[in-house]
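Pasting the structures in now, so scroll down.
Values in this text are rule-based calculations from the coordinates and carry no lab data. Please read these numbers as outputs of a predicted model, since none were measured by experiment. Cβ atoms are built from the backbone, for glycine too; each structure is taken alone.
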Structure I
């Protein structure tokens, strides 16, 4: 009698279950955006005949060891200068020894994956067991008029103060609170350094960037059968002061450096930091808010969690120096202009709208 390959059966069952789970959990991109895919064959033919390729050179971002800050003296001062220099020249950098334990990061990823494995209808429901605030779940791009404006991704967008209201103590809410507290502290440290390197105190950010105005965004980029015809996230800049990103090892994040797109080499030991539009305006173009995107992957899903350091809507953004490049504007005005431009043109224009 032939011996059964129990291990093989088990592997098959796990793979089949995972495939079915992903299939049932994925948003219905192809069905919902069917009109955008009508001319897909022609678009793919054009791409194969020499269209733009998203396979670009892979670079490592500047790596900054924040453990040096604790040593103070010349070493601490040098670390602060490196943070400011990377913010000027790159607008992006990565940090290690950032004070967030690997245990918290791993728990965050574990809970995030569990959430996205829920059925699509559960994620869409505002009254389901997930207990996220109404409207937290988002996917695709409702305003897209062509494939290049479609984001092949899904996300939960949660203000920090709403995490504690997610239906009591759960492993998800507890982990999100631990993560949010840790990245908030890191953001405050970095912003205080960046303000100090320009000769200013942290008071403006301390008074205007509160837990009620900052938020987490848990992202998932499902496998995309029509990559590279769509992006995971189309090219954009961030509409905040500072973003902290915890990503997996899959890769896909790309940014503009010296006028060309480069791919960011993943590093599981590091967090990625990038400057947002508001910090560029406040610093009078000293620190750079750099265009970036996420490319879609045909076979592999990608996860990331981002923290956005934002002010209240009525906060006035004005340069910290005289002879400003930008006129004064409120965060509410900036967000409204971005929304209007996306609705009208399909993409964000951002800071150029506010140049004097």
Structure II
């Protein structure tokens, strides 16, 4: 009902403009009759009034009839037809400047609903330098729909800078798009503005920590989480675990290992076997083999798990610690590790160990 009322108001406004443009009386009467019928919900009568009107080709009257037929189609939910008819009116060159601007905006609205994003841009981009909030929003949506978020960013930034009280959704958009484009410093800046508005919003702090983690600043991410914790805000374990996993997705295992170490040491996450295994794996992926081996050594000593002993054996061998690797392999075998795998690793370790012994003997002679 509200949309129909809006359409009716738009049609009335058009009639006033048309009167100022000296419309042929018969067409003017038809336009008014159609408006009255449409206001009453009698779309059939509105259509009859418009169909009865005659207009010369390439005239103002023809453009106004296209326009009114377009709004009638819009009211009836026939968006594609409305776009076609309003497009003809806008493209006619017969409407005055004010009416033309209004019709371009409505045509853009319709095209946006129908996801015709390129058409929205072609209609609105020429006026983006002086555009208000609605036009900027529509352009931002259209560029997103076209898969061109980088073109939407400056428009959104311009609006927010000119309107410090812009809705949170604008800031959230700037955070999300900058993050998608890996502009983490800019995303963090906008996220801090959001936190300034909602300092007790735990999710906002977690989002800030995630952006800092993605930028490779594990120390800043940990400090952010500590600050939120000191304010009495709490995160569930899954949220913090996901922050650590984020480092793996971003191929930053060292950052993830440092963050997880801090979370465990400061009691923000309880220490479990699964988390210690993840920490060891992150150190391993970061090629910090001594740190990874230290964790697996403790795990294996507590669990006696063949998997833990095998991982320790491999880490020791990767560091050239062949005897330590063989010792871990023996314990893995006793714990039930797959014998073929143990034999394969043992052959390698014994071969390297014998080679080193031969080198030492040769050096003495």
Structure III
């Protein structure tokens, strides 16, 4: 099942790139086309789909719908052109599989059906957006900036596999550690392979956002100076190594953690309120990988969008157990394999 592949992807992303080539990240063919299949047609007849369209007055079901829309917003900013897989934070994969799945309700299958519906429609349905707006007072975890982004159309990046840590790893493998024979062409090949791609970098820390004037340059005859532009300055800092059970004694100064400065030239239209972003906030940035300084100490992104991020490992339950147990939407009317359940697909009254 695709949900199993999703889990493997979310937890094992860094297993492959050590020896990966550009094709691993960007694929070798056209972007996938999503066509309606039998399961997608069955999803249209489920109670959950109807509630996504019409909303709910049931407090328990409001939690269930809120959880699903929250998960959808998290994956929607990182759809990619490489293949049909999608990325979900490992902590949310765990929450999905433990909090939204029961013997009578295959919650992971419903989530995959929701994602497929968005990809088939190429946007978030207006009714789903309105339902999300109505639920925010009762379920504030829904990120409406991400919802509005999806409602404007699915805009995939080239690859969610190319994270900033992985990009640094590729630079070390393909440029910094090459031998003397390859060194003359290594930097140029790296630029050809990775620049000018749409990427999404998570785990960035916001340094500042402000209007800046472009660097001064000699203008040609008749050329107008570039206008001021909104620029976000971000930083990525190498995470602390995981704690170990053994004690290690280090002499001298502790090793300085690596950092990368990110300059993101922003699109005019942003889905978050820039006035409400605080310095130090954790954000996801999407944009065109435009330039970098030798050594990858600094990266420039163009046409960038910012989204606030949460540390989902620190967030509590997405849905209370009793809410899922009492919500009448949480029945298996999708797969058609549970005829004894009230309202199940192909069920018959006794």
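When semi-axes √(5λ) of the Cα gyration tensor in Å is computed for each of I, II, III, the one that comes out at 72, 22, 18 is II.
Any idea which of I, II, III comes out highest on mean count of other Cβ atoms within 10 Å over residues 232-239?
I
To test your reading of the models, identify which of I, II, III gives 0.90 for FRET efficiency 1/(1 + (r/R0)^6) of positions 80 and 104 (r between Cβ atoms, R0 = 25 Å, to 0.05) when calculated. Traced to structure II. Set I, II, III, criterion percent of Cα pairs over 25 Å apart, for residues 176-303 alone: the highest-scoring structure is III.
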